[in-house]
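A.B. asks: Below you'll find a set of structures to go through.
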Structure I
Amino acid sequence: MGLVANAWTMSRIRLFEARSLSEADRLRGLRLEPITPLARNGRWRRETPHVEALPVLIWIARGQGRVLVNARTRGFGPATCLVIPPHTPFALEPTAMTEGTLLRLPDLFEAPLPADHRLLKLPDVGAQAELVGLLDRLARAGDISERANGRAALGRLILVSALVERLCTAQPEAALPQPARLAARFAAAVEAHLGTGANLEAIGQELDVTPTHLTRTLRATCGMTAMQYQQARLMNEARRRLADTDDSAASISQDLGFGSAAYFTRAFGKLTGQTPSAFRKMERRAVPA
C-alpha cells in the first residue's frame, strides 16, 4: 500500500505542485463553447472588437469567415487554429455554415503559448484529428475538481500547447507590414485609453501620426475608420456591462468617458437602434447561447 500511495503522489504533474495549487485551481476559467449558435444569439459579443481576460484558442473545423485582431482583418477557412493572447482586441465573423470550438484556457495555465496572436493552418489530417480529439475529451472532462479528471484535463491542455508550438515552428509568422504595425499600436492605445474620453487627436499625438493617417490606415487594415473602430470597441464594452452587470446606464456612461448619460443613450441608440434599458431587457430575456 505504501508503494502504491507513493506512486500515486509522484504521478502528479510537478509543474503544478510548485505553488501548492491543485489541478482544479490551475484549471479555473477553462471553458469550451461552440461557434455556430452565435449565429442566433449574442453575435455582438464576438463580432465587434472585444478582449478576453484568458488566452483563447479557436478551432475552425468547417466553413470560413474573417477575424479582426489588433485592428487588422484576415480571412480564414476550414482546418484553421486561431490563438489569441489575453487582453488582445479581436472580433470573429463566422459565416452561417461555420462550425468550430472556442477554448478559453485557464488563467494560471503555465504551458507555453505564443506571445502574439497566430492564425495557423492544419493541412495535415493527423494534426486535425489530434486537436479535435483533445478538444472533444476536454469538453467531456467531467468534474475537474476530482483529482483524476483534473489531472487528465491538464495533460490534454499541455498536449494542445505542444501541438500549437509545433505548428508555430512549422509556420513562421511573416513580418507585419507597416500599416498593420500602426494598426496594432492604435488598437493598444484604444485599450489603454478606454473610458478616459481620449479622442483621435490625443491618440494620434501619442502615436506621432495625424487622425487622417490613422483613418487611412484603419480603412486599409480592417475596413473601418479609426473613429468607427474606437466606437465599436467602446460600445462592445457598454453592451457587456449592460448585459452582464447591474450597473446603471449613468454609471456606465461615466466609466466609459461619455459626457453625460443622455449623450451615452443617444450614441448607444444610434449604433444599436435601442435604448440601454431596452437592450438590457432583451439580453436578460435571451436564451443563453
Structure II
Amino acid sequence: MDYILKLDGVSKKFSESNFALNDISFALPYGSIMGYIGENGAGKTTTIGCILNTIIQDCGTITIFGKEMNDSEIMLRQDIGVVYDGDNFPTYLTAEKLANVMRGLYKNWDDSLYQKYLANFKLNPKQKVKTYSKGMSMKLAITVALAHHPQLLILDEATSGLDPVMREEILEVFLDFVQDERHSILLSSHITSDLEKVADYITFIHDGSILLSAKKDDLLYNYAIMRCKSEQFTRLDKNDILAYRKRDYQIDVLVADKSKAERKYKDIVIDTVSIDEITLLLIKGERL
C-alpha cells in the first residue's frame, strides 16, 4: 500500500512543560481520510507541527509523498493545504486581498476555484476577515487550502465550534476532495460523530502516545464492549482485553473481535461500540 503520510517513531520532549510525544507511528494511505482523536492537550497539534516541520522532532522519521520534510523542501509545501483551529489569516485583510497574497505564494493557485468556493460558502470577497464569524473564518481557511490544488489536507480541529449544518457542508467538501485517490486528509478532531461520517481510519492519541490506529469500519463492526459482572470478568482471557472500566454494577471490557467474543463468552452481554465509547475506554479505562 502507498502512503501519502507516514510517521515512524516520532518523539518530541518539551522540558518547560514536561509534555512529550512518545514514539508516534501511523500511516495515511492515498485516497483516505484519517481522523486523529484526542482530548485537548493530548498532542494532536504538536504532531501536526512535527509533520509540517514547524516543530523539530527529537527522533523518528516523517515522510510526505515519500520524502522527508525539511526547510529546503519548498515543493512539498506547495502540495499541502493546512487549516488551523483559530486565526489563520490577518484580520485586516478581505478575502479579495488575501487572494493577492496567496497568488504569490502558490504556483498552482487557482483564482476561479477560489471564487467558486467563496460563492459556494456565501463569503463576500470584500468583507474584512475581522468581521467574520468563526464558521465563516473556517470556511475561508478551507477555501484557501483547497484553491492551490493540494494533494494532502492537514486540518486541526477544522469543524470545532461550527453548527451541525455548517459541519455537514464542510464534511461534504472533504469527501469530494478525496474522490481523487491521489488526495488524502489528516483531520484532527474531538467530534467523533464527524469522523464516523467521513473517516476511513482513526488514530487515538492520549498524553502524547498513540493508543490505537485502525480502520474505522473495523472499529465500528468488529470491536465491541462486553458488559461483565465481577465474577465473569475474572474468567476472561487476558489476551482478549484491550481495556476495561469498572462501573457501579458491571465492568465494561473493550475487545477487538466481536464474533470471537460471542463464541467464547456465551453468557456475557456483548454490544457493538461507538467511536465515543472506544475513546472513553481507551482514555479512562485500565489495561492488564
Structure III
Amino acid sequence: MRTLQLPSGQSIPALGMGTWRMGERRRDRQSEIAALRHGLDLGFSLIDTAEMYGEGGAEEVIAEAITNRRSEVFLVSKVYPHNASKQGAIAACERSLKRLQTDYLDLYLLHWRGSVPLAETLDALQTLQQQGKIRSYGVSNFDVADMEEAMPLPGGEAIASNQVLYNLQRRGIEVNLLPWCRQRGIPVMAYSPIEQGRLLNDATLKLIAKERNVTTAQVAIAWLLHQPDIIVIPKSSNISHVEQNYATLKLKLTESELDRLDKAFPTPTRATPLAML
C-alpha cells in the first residue's frame, strides 16, 4: 500500500475504508464488521469515521472489527463542531475512544467549522495530543480562508490534514485549496470519491470502465489515486466493495484516459466555494 507522510512525520495509507452511514442499522452490523475485517486482511489499514456517523454507531462497529488488531490500523475520527470547545472536544474524543475501545486515535479532525473559535478547538486538540489520546490532528471541510485563519494560531502549524469533498465532479479545490495545501505539505483526504453514487452513470466513466473491464467506481477512485498527495476513503460497507476498492491499487489510468476524463470533467476556471455533502 502506498503511503503519504503527514507533517507530523506519521505515514498514512493513500487508500482507506470510509464508514459513513455505517452503524445505523443493527441488521447490517455483522456484514459491516465482516467488510472491515476483510479489508484489514487485504492490507487496508486506514479506517475513517466520525462521532456523527450513526451517532457513534460506526465507531462501535469498527471497535468490533478491529478487536485484537488495533496495531494494524491507522484510525481517524472527527469531532462535531458543537462539541469543539476546549472541554467539549476533550470529552467527545474520550467518548469516541471508549466506543472504539482504544487508547488513542492516529488522527483526529474537526468535522467542519462551527461557532466555537478555532483557537479554542486547537487548544483542545493540542491538549489531547499532549495526553497521548491523539497522535495528530487536522480539519475537515476547510477552504483556503479557513486554513489561513487557523495556521497562525497556536497549534495551527501542526494541522496534519484537511478532509474535503473531492472527486471528478467536484474539482473546485484544484483552483486554490489543493495548491495551497500542497505548498505546505498538508495531504488532502478526499471523501465521497463517487459522489454518493451519482458518478456511476457518467458516459465517459462507463466507457473507460468497459474498455478496462473494471467498474465505473474503480475508474473514479483510480483517478484520485493517480495524484501523488491525495488520500482516498471510499465507503467500505460490504466485502464486494472492499475488494473492488482494493483492486484499484493496480489500476493505472493511461494519459489518454486521463485526458478524456479532463475533458468530461474540466477543472473550474475560477475559484468556487468549497462544496460539502
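Just so it is clear, none of the values below were taken in a lab; they were calculated from the coordinates. Predicted model, so just to flag it, every value in this text is computed and none were measured. Cβ atoms are built from the backbone, for glycine too; each structure is taken alone.
A.B. asks: Which of I, II, III yields 4.1 for distance in nm of label points 7 Å out along Cα→Cβ at positions 101 and 117, as computed?
C.D. replies: Going through each structure in turn, the value belongs to III.
A.B. asks: Kindly point out which one of I, II, III the value 52, 34, 25 was derived from, the read-out being Cα extents along the principal axes in Å, for residues 77-212 alone. Don't jump to the answer; show the numbers that get you there.
C.D. replies: Working: I: 55, 34, 32; II: 44, 30, 26; III: 52, 34, 25.
Answer by label: III.
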